[in-house]
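Engineer: What follows are several structures.
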Structure 1
Amino acid sequence: MNPAQGALTGVRVVDLTTILMGPMASRMLADHGADVIRIEAPTASKDIVGGASGLSAIVLDTHRNKRSVVLDLKTDVGAAAMAELIATADVLVTNMRSAALDRLGLSAERLRAQHPELIHCVANGYGADGPYADRAAYDDAIQAISGLAALPTRISGEPAYVPSVIVDKTCALFVVQAVMAALLHRHNTGEGQTIRVPMFETMVSFLLIEHLRGAALVPPQGELGYKRLLNPNRRPYQAANGWVALLPYSDANWRDFFTLIGHADLADDPRFSNHGARIENAVELYQFLVDAAPKRTVDEWMTICEQHSIPASPVLDIAELFDDEHLNAVDLMPIVEHPHLGDYRSIRHPVSYDTMSTELRHHAPIPGEHTAEVFRELGWSDDRIGDL
């Protein structure tokens, strides 16, 4: 493969999504070389994440490597233009609810009947077969209903949201995985298909991997919840001059840690001598970390933990990430020049490949920047483009 190309070079994706889950997913497809054509409404510059100019920090990251077309899908000319564009597409990704897609003539059933090789990916809140199918869904709502927001209740007594748009971003990864798998299936069989990525079901399956525990057995032979994580002493620890994450994990880690804090005998204590026992006694075990942390500085902890191969890290504020020596060495956040905004800090695709590229090919466009370009490629005249 040409090193300048991505794995999806030659694949066209029509992106009919908003907010974060869909745009992040289609951005990752674009990073891999897909020709992602983002469909935006005439009011796109006032989108929730777009801001007045349509180019907020989120948009700069999630819309890079895409082309932008503005269409009013409620008009005849806009609907006709969308139909012609979909006829050239390999993938349609949308997070619109079923009723809205039906009104626009973009239901999976209709489009698949017209284009059997099309991969039609619907990413929204709840699975189509359940009673919640038509509910609106945003990140906080899914954190709440999936059980994620309630987990802190088992520690502090109160529910809490993860201070990140964790549901949208996690589900975006599942969208990308699903589209990639469907493209491979089509390559092998010639068949397109409809994909549905429901946020609720996705997050429940994601959450229960470690928290199902003994409740996985029928009848249950243990409680729900991974005790090591649901532990008030599992947290960053106050060192002598800051905060540090200390994570002895293996038998050898704990043996070395107990020796470092002057309690080598604890390695043979039946409460802590093996992984299962340590999980059952996690609160008491992690109290040793709470008590030991203030006796050394962050740098001292990092040095001694590295010497003994004990996992540890300093606790960085997000503002400190820009000065982190490792992130700067790998150039994760290069400063680049946008043709409309000037210099900005980009966040590159974090995965590297020997023979494929995920480079920044072009910056996030202003809404509608490529409308004329895309439809000229479809053979439209300038007069017909003007009708849009």
Structure 2
Amino acid sequence: MSDSSNRPLRILLTFRAPVGGLFRHVYDLVKGLLRRGHEVGILCDSTTGGMRGNALLAELEPSLKLGLHRLPMHRNPHVTDIAAFRKVAELVRDLKPDVVHGQGAKGGIYARLGGVLNPNSGPIRCYTPHGGSLNYYPGSLAHKVFMKIEHLLERGTDLFLFESQFVLDRFNEFVTVSRRPTVIALNGLYPHEFNPVIPNPDARDLLYVGEFREAKGIDTFINALLILEKSGVRPSVQMVGSGPLEATIREQIASAGLTELFDWRGVTPATEAFRLGRIMVVPSRFESLPYIVLEAVAGALPLISTDVGGIPEILARDYHYLIPPNDPVALSAAIADALGRPDAELRADASKLSASVQERFRVDLMVNTIVAAYTHALAVRR
């Protein structure tokens, strides 16, 4: 690694799937790095991404001086990891990056294993957890195994870049309190994302946007709707997204006799999805610092959310509709209260909340914080 003080940094980003909030974070970071004149490369999975992820990568590729590199990667440990480890070593040898930055658990393994094997040599190795392995149930076998892996990889890490205080606290609790440089760089939004969302004339009462999987607590949402039905309240619901439990969730709704309340839409850009409902419901069991909540708050969309992960860092602990997870009674009460208030009153409160987060959650601030952390870690290495 040569002196980088008077030239653009050469940065290789490694992560698994070009989907969801992690990819939004990476995409915004790459755009910001490129605007600041740095040279960037990407290594990620070739089997995920879909039309949207692939289109965004294709948009970035002509500007990636260190290239776009894709090969098969699996969420859990797999034989394909060997090829990925070799590819990172090859790219480090040939491209001579100053920084290798792993995003998410799998990207973090790829970025940092070389630092464990050859500490204090080559590029600085950086890591941004996004929940992932830290969100396994504490005490479970998977959690114990992944925390031991995280502890081993800490030795090969020059810089930790956390996207929320929640993930930092969880890392400190279950892995270690690292002596390595540690920085919180909150996820950011662009100024135009703080424009108020105007619901469509046919918008439904309630809106869910996200993945259809166990961690999202959609079964709690269904049970809350059953409680409301017993009191004669039957709000219409718009579901937006996809996921492995979609068929199961549809069966649960049908068994509850609530099918007619629901309309379904596949994966949809957030700004379009937000216009499909008056009040967004986030019934999650686990989150880190979810973009979907941040985007909804920025757009002044009335929101009911569970108190999990880094969500209170967006909403604040005293937010009226911040409720415990796995509690259909509390969720039904919050929904009933929100439905009973005038739209103008709900939206006025949502506008105040949007204004309160605008200075803290900015893309330019996020990128500047990360670049400053890179520069500091490089100086420590030199």
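Engineer: Match the computed value 0.05 of FRET efficiency 1/(1 + (r/R0)^6) of positions 219 and 259 (r between Cβ atoms, R0 = 25 Å, to 0.05) to one of the structures 1, 2, and report its label.
Structural biologist: It traces back to 1.
Engineer: If you don't mind, another one. Ranked by distance in nm of label points 7 Å out along Cα→Cβ at positions 19 and 203, which of 1, 2 sits at the highest value?
Structural biologist: That would be structure 2.
Engineer: Ranked on distance in nm of label points 7 Å out along Cα→Cβ at positions 35 and 67, which label among 1, 2 comes first with the largest value?
Structural biologist: Across 1, 2, distance in nm of label points 7 Å out along Cα→Cβ at positions 35 and 67 peaks for 2.
Engineer: Computing distance in nm of label points 7 Å out along Cα→Cβ at positions 75 and 187 gives 4.0 for which of 1, 2?
Structural biologist: 1
Engineer: Supply the structure label, taken from 1, 2, corresponding to Kirkwood radius over Cα pairs in Å with the calculated value 21.8.
Structural biologist: 2
Engineer: Another question, if that's okay. Determine which structure produced the value 20 for relative contact order in percent (Cα under 8 Å, 6 or more apart), calculated from the coordinates; the candidates are 1, 2.
Structural biologist: Value 20 for relative contact order in percent (Cα under 8 Å, 6 or more apart) corresponds to 1 out of 1, 2.
Engineer: Among the shown structures 1, 2, from which was the value -13500 of helix-only ellipticity at 222 nm (-39500 (n - 2.57) for each DSSP H run of 4 or more, over all residues; to 500) calculated?
Structural biologist: Attributed to the structure labelled 2.
Engineer: Consider the structures 1, 2: one of them gives 23.4 for mean count of other Cβ atoms within 10 Å over residues 59-66 as calculated from the coordinates. Say which.
Structural biologist: 1
Readers should treat all values here as calculations from the given coordinates under stated rules, not as data from a laboratory. Please read all numbers here as calculations on a predicted model, not as lab measurements. Cβ atoms are built from the backbone, for glycine too; each structure is taken alone.
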